[in-house]
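Listed next: structures, encoded as structure tokens.
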Structure I
Amino acid sequence: MSKILPKFLIVILTFIVILSSCRKKEFDEFYGRPENLGDPIYQQLQAKGKFTKFLECIDKAGYKETLSTAGSWTVFAPTDEAFKTYLQENSLTEITADLASKIVRYSMIYDGEKTEKLSDFFSVKGFIKNTAFRRRSVYYDFVYDEKDNNGNPIKAIATNRNGNYFAGDFNNKSITYFLAPFMAFSGLSAADYNFFYPNIAYNGSNVGPAHILGDQQNIIAENGVIHVIDRVLTPPLSIDQYVGSKPEYSTFKSLLDKFVTYGLNADISHRYEVLTGKAANVYVKSYSTLLGFSPNNENFLKVDANDAQQGSYSVIAPTNAAVDAYAKNVLLKYWRKKGVNTLNELYVVAPDLIRDYVNSHLYNTTLWPAKFAITQNVLGDITKQSTTDIIDKQVLSNGFFYGSNKSQDANVFSTIYGNVNLDPDYNIMKQALLYFNLTIPLKTPSIRYVIIPIPDVTLKKMGFSYEPFFVSQPIRGDLQALRRILQTHIIPLGNRAIPDFRSGSGILETSNGEYIKYNRNTLLSAGTQDSIAVAKQTIPVDSINTTPVNGAVVYGKEALTYTALNVGKHIERYGTVATDPYYNFFQFLFNNATLYNKTTGAISGVTDGVSYTVFIPTNAAIVNAVKAGWLPGNVTTGVPNFTATDGASVTLINKFIQYHIINKSTVVSDGQKTGEFETLLKSDSGDASKINVVMNTTTTLSLRDVTGATVNVLLGATDRSNVLSNRTVIHQINSYLKYQF
């Protein structure tokens, strides 16, 4: 037994040693350093022998250890030949430690990526193919010298978000590249690249102004990937930094500065003191959220943590001369009568105009040269400039910059809304349009309107005012009435020409379905025509502006009001004397107690707030209807029996009148509406009887009843058609309409 045990132990120990050796081999194979893995980035560059200048920069910048040990980096490594060119172009004899740090840190991006992956957006959901053209570099600015809003020198740091500051983010600058997969996928070409770099060939492997050398890309290292480039890259300025460095944009910068605030940051102040040994208050420079983005924010929208890989900001900055010209011709055009002569003064009294002007030049998306005509700025406007207007173009760290010899003509200024928006005499109307959310269509260039502005003095006389201190309801007065009045002053044009307000006449549908009329330099509404004073029944047209891109502005001193009268009262106006055109029709209506309220003029079935059209046969046509048995009276002579009270007669009157009223729609002679329309007359089962508008022009309006008979609206100068009432228009017709139940 004693001899067997040692032998057994020897066998067991031998087995354990063999097993351990096998497991170590498996461990090394799985976790060990692969034999074909290259040396770290620093050592590989050193071994190749043509990166001595770049290695010197790495040493000066203190990144030797970083690039010699573990990690995952993509490095765009410029050759010695690239440094030779860089030194010559910049008249340098050596690279300082500070410059070396900028070169090295900007040439490094996080995560080792082969070129085929650089065009993929690394989103929170994984890689999205061919949608990326930027990566976050190691480089970021820190504290710098600045002047506050009062011109006092301070220490500042750029914000890293739009509207706030996030302490855990260094605001790293991004490096922009133009690789073939992304360019093709995005519909871009060499022209987009060469617009920024006109003297550098595009080959689909461009990193800023450099090329990735085709046979020296995707060099795998232990701690990342090396791509050899033929030019030295240095960190570009941000949009904020670039605008501030160019005196030719100083006026535009002064407008941007009006939206800057400086907030003291204790943590950054402490970091600055620790790193420099100097105590100082450091302020975060932020831009108001009234702007589309903060031009000093190196991050993008941060909807996704890495969305700066696929998006950037853009700005078209007008030169000083361009700003001055636009201010003179547009922004200050109406304000000079108020003594406001500069943009600084305008900002005090109307800061929203300066805000909109600045925002019209900002894009929270990448504005590519090939896509000027389809890219929207932060106001939602399509770029109205072309690349021929651009005199300066830069690929900056947080977006594209274009310097222009023109200002963007924003829709809020160039449309019919612009006349109300820019003119201080119409401020109440402007604020009311904003309050009621009526501005969007008015400032849409593709939607055409006529607008009739209402002066402040008129609205104040009517009991309306604008009080901004009442935040929840700054518009004071009867809001329901004001909204209806405003909508009466907005006339959709569609594809029609601007009416001839000076020498023509016609009827126009307003934005709320009511109608107004114009006649040789005057305007009329249902409300103005009710005025006792004849002089106030129409409004004189003072002037007409047809320069807006989406219509015309017609100026008058008074407002087009609506009527408070019921429809019956307007029929009564032309139906009380036997010679009146509506007499026979109105007498049947007036004496029908089940259908008409003699005191108020209300017609049963006609509801307040709903649109209607009333067709009134001529007196002769009513006589013919009596003869034909459609109305009570003498069938031989046609003399109507207006006061018939028997059930059958009352039913005839009710049905006749109801069939002559279109329900829920107004039809006039404007060439706009044709087709089938329901009337107030309904069958016992509740089905509405209908009539057809078969022809509608500015001179002809024809109807067809259910029997197929055609009736014409009388549109002569002495006829009573297109008569305005309460959301209703009344017409005289040459015959009567026949129903079938």
Structure II
Amino acid sequence: MFRAWALLAFIFPVVVFSNEIAFDSQNVSTDTKNIVLPNTINSKLDDSIATGIEPIYPESWLANLFYQSLVGFSVTDVGNSACQLQSKLYLSHLKNNSYWAVKMADSWPRYLNGLLIGNTHHIGVYDECISVHQPIQGKYCLSNIELRTSTDQNFTQYSKDKYTSFDNAWQEILGFIDYGDRYKRNVIKLGVCIPEACTSEDLEVSLQRELDRIFQAHQLTTQVKVKPEFCSTNISFFPYDTGYYVTCIIIGLLILVVSFSTVYHLVACCNGRENKPWHVFSAQILEITNIFSVITNGKDLYEFDKNNELSIFNGVSSLLMMMTIITHEWIISITGPYLYPKPIEEFYQDAHYNLFLSVNNGIDYFLFISGYILYTIMITKFRKPECNWFQIPKIIIYKYLKSLPVHVTMILLTIFIIPHLGNGPFWANQIGLDANKCKQYWWTNLLVINNFIEGGKQCLFAGYYTSLQLQLIVIGMIVVYIYGKNRKIGTGVLALMISASLIIPFALTYYSKSEGITKFNISFLLNLSESTTSNSYHYTHLYSQLYVRGLPFYIGLLAGIIVEVLKKKDIKMSKTTTLITTMVAFGLYMYVQLYSNVFYQRHRDYNAIESSIYAAIGHLNTPLFLMWCAICYTTSSYGFLEKLLNNRFSNSLHKLSYSVYLVNCTVIRMVVSSVRASEVLTTQMIFMKFIYTILTSYLAGLIMHLLVDAPFGLLINRVILGRRSSRKVKDD
């Protein structure tokens, strides 16, 4: 109970200072770079109405203006002579209702709908456009059109959070304020089918000229942008270069080796020579084939030691990995096209008791478990007199090499293979962006420093965690070694690391005037997916860096020390005490976790002290709760919950966790990037997508594990540790 009161006392300053110190929100640089207006928005509207000043809106509605611009549009009068010839041919056949020309014209929309509700994507029919081959090839392009007013009038001062039935609909468009929780009403993504000879620049110039002709007469301006990667035909956008063929050969050889090893192992098992080779040469072949055999690695995957008290953390990790996949699926799918995005907006706008909005500290669970298990396993080894500090580099190199095969495989697949596995209006841009980032910054992943570069430039969507964990393992090894040799010095070093991990986030948040959390809202995710920069100081400097995310890991080390002391003293708690204290701890945990929802509220004055305190204790909340659970598990029992988490099935899923973590984001991005049309989210559809994502991620993770992770892991075990028994190595 002492820790519970201590946690409550630690949270208390947040409540005390939450309303005392306020700053002008227009002078604060928030994470998502949104315009945060004070509580006087509606009062300004009332003042304008009282003084008789009313905004002047265009007489014709936006959809009508687009129709006037697009109804007869074609790419004409551009510098590209080939484009001009094909456009003239297209127009002449369109007048005669030729099948191929009408097919191109029929594949993209002229009259746009859903503009008020946030339907920003007007895609048309992608496959109908690119299916035209003769006499010219159809090319599909997705243009980005941003709408502005050409007058000096500031429509944002008349904006409301909710509009009534008789408000002017133009206010929703011209007065749009990006709070981060809505899709932009003043940005349109329009699909257009053009002849293949026309480039993205040709379309951009022609479309800009045609929109200006109509919109400027209504005191409106548009800015048209068409990226080359948003234009595609039925021919792959990505070249089949040397890297593609080399990667295919490597993967083909790997599949061939695994297949041959599995068949050879199966024949040896059927002939009874699995463990009794008839010749020395045969023994060497059998040993090598066993390493790459699906049979061997499948047995290791199925193995389970029910007497290992750490196995329960495997069950916790596997459950958390499923939640991580669901979170990634939601975060990535937000960037997709939606016909009716209102439910998504309402989800983000409902900032009361919304647990999903606090997922910014989701990896804290894994970091705590890593620290706890690291201490539990290594402390006995480091306390041996014959163990010296030379053992630390060997273990670190071993851990680094173990993480390398799957990581390198995913980088190669992302750069050379995955871009050729699909198409669609968004495929080349989204998948190409991932490939380009890995082409430029793959070396940061191999050097384990990719979490220190700008968030939007990191290779692999969630690859920063691998580097972060390896960096913490290096520090954790040193701390545990020092503690094993000298308890007082080790305790002081650990206390110093915990103190620094609390002070640094507080100081950085306070002096940068950032929010207390990284807000994964709609605007942030769209910026992250559409550009090469995250546009977020918080994400780049306060989310993935070692000096701000190490606190859960260090608390895990501390929990290992406390549990060890309790074991030596043979302290026990009753099940009733365990249940009650865990419920109290969970209540405090949920209070601190859900408090982060206040940072999503509109018109809320910025409070530097509040944000800084929460930035510090936000990553302390989860490990403190898990530490208490570890203490209760050691000194008592959770009964049925232990059986639910500590079993063969959850243990097998845990062994796939590393492969699943690295492949799940790529699988999700491939699904989202291959969509052809806007969708409408329903509760049933959301659950079906979650189930499908989990199943496909684990299937891809299983393939990656059997082909790469397990075989190369056994090779590394033999080279680094000099061990041949896979079972012994797996246990260690």
Structure III
Amino acid sequence: MRKIWDIPGGVHPPENKSQSNTTPITSIPLPKEVILPLGQHIGSEAIAKVAVGDYVLKGQVIAEPQGLVSAPIHASTSGTVTAIEARPIPHASGLNALCIVLECDGKDEWIDLSPCEDYRLLDKVEVLAKIREGGIAGMGGAGFPTAVKLSPHANQKIDTLILNGTECEPYITADDVLMRERAGEIIAGAELLAYLLDSPENVIIGIEDNKPQAIAAMQAAAADKAIEVIEFPTKYPSGGEKQLIHILTGKEVPSGGIPAQVGIVVQNVATAAAAYRAVKYGEPLVQRVTTVVGEALNIQRNIEVLLGTPIDHVLQQHDFEPDQCARLIIGGPMMGYAMARSDIPVVKTTNCLLVPSHEEMPEQEQAQPCIRCGMCAQACPASLLPQQLYWYAKAEDTEKLNAHNLFDCIECGACSFVCPSNIPLVQYYRASKGTIRQQEADKVKSDRSRQRFEFRQERLAKAQAEKEAKRIARKKAAEEAKRLLAEQKDNQSSEQQSATAAPQKAPTKASTVKSDDPDLQRGKLERAVAGAKSRVSRAQEQLETGKQEADQARIESLEARLKQAQQKLSDAESKLAEFNTNGAAVQANPIKEKLALSPREKQEKSIATLKKRIATAEEKLAEAVQSGAASADALQQGVEKLRTKLADAESELASLPAQAEQTEESEVDAQVMSAADIAIEKAKAKTAAMANMSDQEKTQAQIESLKGRLEKAQQRLKKAEEENSEHLDAFKSSVEKLEAKLREAEEKV
């Protein structure tokens, strides 16, 4: 004989089980519609995989699990999906939740099932998958997904499997009649669960001694099995998981822990039977045995009801008298909760619908002040201090509540049952648990936000440090270049100065060194490469920030900017590589080269440059069109402008005289003329032309010049608006000033 331990505390409320356990399990007609909440278990709610208008068969998956601690939802009958919307559900909060609504077609037609004659021929992973795909969840408590319980951690060796047939709550007899009528399925389910747990040493079924018929049926079914059916004294709440473990094994589950930590797994007898049918016959969990009881009903019994059946429909099938009803309770009188409406569905955890009359369950008397009698502490099966928890709950002292192990409370209601002051202690504990859970969730959210902020600050600090390092490097390079220039000035001889002097105007020593010194040219190219790299780095950082903001238009603009910066970097590196390969000889003075060209050669070179720019712009345009980028229109306008410039340049080239007709004197003048001289000559020519004009012609010329400047300013403003430039106000001010000047000039005419 196995030793039986006693639990601390506990009470003996009126059992009231004879009203519903004298008749066999029956069924009721199909409802017009079924309402299937997506969250019928602990953990993440399932995700709908059907749409309004879809026709489904009984047993078809209509919602898939989301994450490990979740379970699928199956259609409990055949019909059409008419809605996927928030509906009231059986929950203590009274809130609505997302549900799938099926209009029943009355056929109750099953999908093709996949039975398994011998699950021992399958791998355990496959068997466990069948249980998970069947949507099996705990049917006697909070609805924990069964497949998760049957997958303990590798370091948790399970030596005891317990099936809970206690059903200690008053009025509820669903498990009692199930054990009487389907003991064989429960025993087969126990063997299945033991197989998945690697055959633990002890397989125990615990039943209170107030269920003699169920005990006899279970002992007969387990007669030739390695399964113990243990009878123990009736006491509420011996059906609690931790309490049952202590009664049958003497072990204590640590505070905040789970049974697997002490080598034990506990499952409800109805859950074991459902798991067996899911594996043996391929049937998902679409119906369950529920006790329908209370003096407001003329028929009291246990029924096998489809999940999702509206409670309204269930009550109608039991000759419900609304005038006699004191309240509608989901569950038993100790741990159940009252609902203000009856258009809610039956779910996987609905083991009882209690509909008492006013005489059977009168209104709760008004709570009185606590008299500190200590009866609640004597009745608590978890050895807590309910009185202290009550004070801390009223004071919202969450720190003290945690210190006094509030979450070890199983909300059995024993303390409220014995309280002479009628204080609703359990309601205070439930509210405090909800508050603490919300605070913990907010703290987790806050911690994540803080971590993201700290990471961003660290990233920005790192980027700033890199920028500072690059700035220091550029500063050192500039100082080194200045030092080299000073050395060149000190070492250059007067003979070199006279040899390099031009006949018209002798350049200064500084300009000569700047133009011809190889070290200085190399330093200049290296600085250009460093600057290009810095621009590429900044563009990459801006692009990463833009991606975090998820602004597609800004992302495309930043990608184009990055590509442009990378192209400039490539050009700068190519020039530096060419200089390092060929030496200073390849680094000609660009100003002299340009001035040495004839007008026709200059125009030809300008045309070649324009063609190259057009080819590059057309490549970028093709990429933008192919990727559907928002910058495609702007690139198209740029290509058209370049083509217009090319046409103008070619027209101007055609109007120039042949190179042979140009005088040698003009070539020599162009070669020796500096950029400043050219600018001066242009200014003189313009001044001379203006001097020969009348006042009206001058005003007209000014108007034409202002129109050209205004057109360019408007183009710059449009581009700034497209790019959302930070200098947008300055561009607008420039346009406004030019428009005002143009109006003044036109008024003079």
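Bear in mind these aren't lab numbers, they're just calculated from the coordinates by the rules spelled out. In this text the structure is predicted, and so the values were computed from the model without any measurement. Cβ atoms are built from the backbone, for glycine too; each structure is taken alone.
Here are the numbers for this structure:
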{"read-out": "Value -17000, calculated as helix-only ellipticity at 222 nm (-39500 (n - 2.57) for each DSSP H run of 4 or more, over all residues; to 500), assigned to which of I, II, III", "value": "III"}
{"read-out": "Value 21, calculated as relative contact order in percent (Cα under 8 Å, 6 or more apart), assigned to which of I, II, III", "value": "II"}
{"read-out": "When mean count of other Cβ atoms within 10 Å over residues 238-245 is computed for each of I, II, III, the largest belongs to", "value": "III"}
{"read-out": "Given 85, 72, 41 for Cα extents along the principal axes in Å, calculated: source structure among I, II, III", "value": "II"}
{"read-out": "Label whose coordinates, when distance in nm of label points 7 Å out along Cα→Cβ at positions 190 and 478 is calculated, return 8.8 (choices I, II, III)", "value": "III"}
